[in-house]
Structure P
Amino acid sequence: MVSVRAKTGALVVLTSMAMAACTTGGNETESPTEAKVSIAMVGDPSTLDPHKSTPAHELMMARMMFDTLVRRDDGGKMIAGLAKSWTVTPTSGEFVLRDDVTCADGTKLTATTVAKSMTRFADPKTGATAAGQVFGTANLGKATFTGDDAASKLTVKLDQPWADLIFGLSLPQAGVICDKGLTDEAALKAGTKGVGTGPYFLAGDSAVQKGVSYTLTGRPEYKWAPVYARMPSGKVPTTVVMKVILKEDVMANELLANNLDYGGITGPDIARLPAKDFNIKPAPLIRAFVVFNQRPGRPGADPAFRKAFAQAIDRTAFNQAVTRGTGTLMAGITDPAVPCANKDESLLVKPDAAAAKAGLTGKKVKIVGHTAVAAGAPAEYALTALKAAGADAELRNVDLATWTNDVFSNKGDWDVTVLTNLNLTNMLTPPAALLIGSAPEGTPPGRNFGAIQNPAFARAFGMAMAAPDPTAQCAAWGEAQKALLEQVNVIPLAAINVNYVTTKRATGSDPDGIFDPTTMRVVG
């Protein structure tokens, strides 16, 4: 038995129980065949350690190389991953593991190894910022993991309840690391063969061209893939080339030239890709809202500045500028389709050009955005709105890795950003968890990158997670979102579509609206 300190919340939630049938169906006997596909990533991974992965391109690599205990399917249904059945309560979980799983070097995966991997993930010393999203976010609590090899069972104990445990364990960051990776940090960071449980691995240094591509090799023995409700047909590729493509116009060029099989397009370049030549499916997956740096000395620490900024913003104008009107307007930190999302637009600060000008004229504001979504248009809109209100504003639109370092890790000089939140659970908890608790520079390091202090929001967040039924939970979430909007800690904008684009020779699946790169198949 191993105990570690992990972020958990003092919460009471409904008991849930999920039992999944053993993975069966077409994928049970599938193994990679002589086929090759290429997938675009919007950045160069700084690490291949799933527990430390943060931006979207690192999560794609984590999904390819490391399996999770469970997966999320359409409608939020949980299905089997490395675990074939499970029982979950607010303070515990028991997971019965498949008995045929091996690591990429042939080592059998044991319950003891899974327990060690989870212990590492939850340990604050690891620096896994997503651990709080899996095991809780409000307070420091204790998480204990026990592996029973004879019964092939992992037991999880939380000393403080956390309702989202089962959903969190489906995230790519919760990927299970094998013993080789647990004992060799360098091998884990480099993605050396044998560190992962997933369908692909990197076959040596020659497979990595930093800033260019990562060539993944399929595992013939891999037969425990999750079976989603919508599994694509076709050949499982033996080779997947993950191409680093920072700009969407380049991504579109590569798709048009048949040098790429999959890309996620968020901006105007989607118009260049005719439906007769490509499979295109839009998903409102990126939720955009303004977040302020509220540390002392920053303009965002002043509520009057935040209100004036909100008065300079028009969600409809943002939606038109960024998505050409194809996005979904938000009245909170998610779009209306997410359970318990705020729909009361009376809580929003109304656009008021005169009031914005009175509050912002001459104010120096440093905006930091990134170019990974809509070619940087979200932050460009914020700059235009600020300048129109008379602010002395400047913008740095950088690549996603730099943005993550400067803003999300708070190692740069920034006042305002437009967060384009990739919510992989379609729940309120993930974006809310970015606005509460410890800052990245805190002890222990947290995910509250704007250093927001809103006690009313924190209380309501806890109430939502402690609610005895869905109605009470939504009522509490309503209070939490109201508290955020009253203090203008965030400015809601719009949900931006990710257009999943594949060539006619390839296909893939997007369970619950989230593209899973491990489902890529060759059909032509």
Structure Q
Amino acid sequence: MTKIILATLNAKYIHASLGLRYLLANMARYGGEDLRAQTELREFTLTKSTQEIVDALLGELPTTDDEILIIGFGVYIWNVVATTEVVRRLKLARPSLIVVLGGPEVSYEYAEQEIFKRADYLVTGWGDMSFAKLCRSLIHGPQPLMKVHVGEQPALAEIVLPYAEYTSDDLAHRLLYVEASRGCPFKCEFCLSSLDKTAWAFPLDEFLGELDTLFQRGARNFKFVDRTFNLKIDASARILEFFLARLCDGLFIHFEVIPDHLPDRLKELIARFPAGVLQFEIGIQSFNETVQQTISRRQDNTKTEDNLRWLIAHSQAHLHTDLIFGLPGETLASFAEGFDRLHALKPHEIQLGILKRLRGTPIARHTKNFAMHYDVAPPYTVRETSLVDAATMEEFGRLARYWELIANSGRFNKSLPMLLAGLSAFAAFQNFSQWLWTATKATSRLTPERLTDAIFDYLCHVQNVARAEVTARLLEDYLASGARGKPNCLREFLGRRAMRQMAGGLTQRQMRHLGGDATSLSRRVASTN
């Protein structure tokens, strides 16, 4: 008997592994029908204890050692530590178990990794075809001679699409990851996609047919993982037209887009989508042209700004923009200038990330010249550079956390402008961040109520803003947020009737950014207390 398990540890239950579903879908084509019949998918989350995962996997396996048992693990930057321990315990419990690794975290610089030393085989890069072929060799022979197998890259038309592997439960409760293309033609050195020679597109008719099947099965949440969705306009337009023809309640589509490439044909289609359907992830990363050159990033900053202005003014897409701190050549001052430049465009969210040195990425070539020091453990975050010392990097990490809780959460839309008032929004928030850290010594367990009280104290007692104005805006934000507690600063305004009204407030993060009738809510609260 043969048993093959495809396993991974997801960050959250809502995430469904697209990579493992590709391996499962292609098992029959490249491994044989007999292997496909004996292959199962098992996903866990990092919230589960290591021993629980080990016990669950061992419970799936036959009990005798004369059978062939294979577990393939998808290894990523967020799960490599936990997966290493799972592999260690599995091999102790069942030495005959064959462990095969794959995924971006083990595709480069793997020789010294503990998980590689404990595993039996590794498939680097593309595994759609190669994992199945390796399993076939392990079961039917000839036995593979090498531990490391470089993944073969087939034409995309030869890959079986994985979308039938999404279960009804996946469709109902999880994000559905899809991709119309793989690869990226750009060479941004912090990204693994910079190693690609170009971008490759799946046959569009077949892909759209699979999307339609998912839609007919009830799927309404589609997250495209394409690195450059708007690279080829004809394909992008057809995909947008596909969804425009299927507009319905609950439909949500996420795309990652190139910020400086938005021709009129796409604009016309984007403008037709109602609020709450489209979300664009837009990687700005840095507005510093010297830094852009250093990391081989091609970006027309003027076109980027023009496109963001258009999207804000003429579309109802939710804009999630990204900036990276710690890039070689970037100072805190130049980053602050870029932040202010982006913030002035008024995207719905600005994600503040800190540079990570992903294994295999060309960013490593700058380590010596820019004195880049990274954590040795995942996620390999930069700790200092020649232009940013360790204390400043740590302070920025706290600022980024507070920005996520206060600005990106959408809970403080009315009061946030008071925090950011002044010539520089970044400097204003930096001052608040420093005060908040001094006052709380915490970046976690900061509830909406605790944050509301902190903002009240800072604005009233440090910035000397009028108490009535601060209270009015915080009350409006709190009612719109859907939170149910009672911050001390608003306690006298939150009676029982007001709390009942709050139950109907906006609860989803994106809906909070879209706004709501919070003003009328606060007026009704005032009339009932």
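What follows is calculated from the coordinates using simple rules that are stated; it is not laboratory data. Source: prediction; values computed, not measured. Cβ atoms are built from the backbone, for glycine too; each structure is taken alone.
Quick look at the values:
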| read-out | value |
| --- | --- |
| Structure from which 0.60 was derived, FRET efficiency 1/(1 + (r/R0)^6) of positions 189 and 397 (r between Cβ atoms, R0 = 30 Å, to 0.05), options P, Q | P |
| Top of P, Q by Kirkwood radius over Cα pairs in Å, largest first | Q |
| Read-out FRET efficiency 1/(1 + (r/R0)^6) of positions 117 and 237 (r between Cβ atoms, R0 = 30 Å, to 0.05), computed value 0.65, structure in P, Q | P |
| Read-out helix-only ellipticity at 222 nm (-39500 (n - 2.57) for each DSSP H run of 4 or more, over all residues; to 500), computed value -6500, structure in P, Q | P |
| Of the structures P, Q, the one that 21 was derived from, the read-out being relative contact order in percent (Cα under 8 Å, 6 or more apart) | P |
| Top of P, Q by distance in nm of label points 7 Å out along Cα→Cβ at positions 93 and 173, largest first | Q |
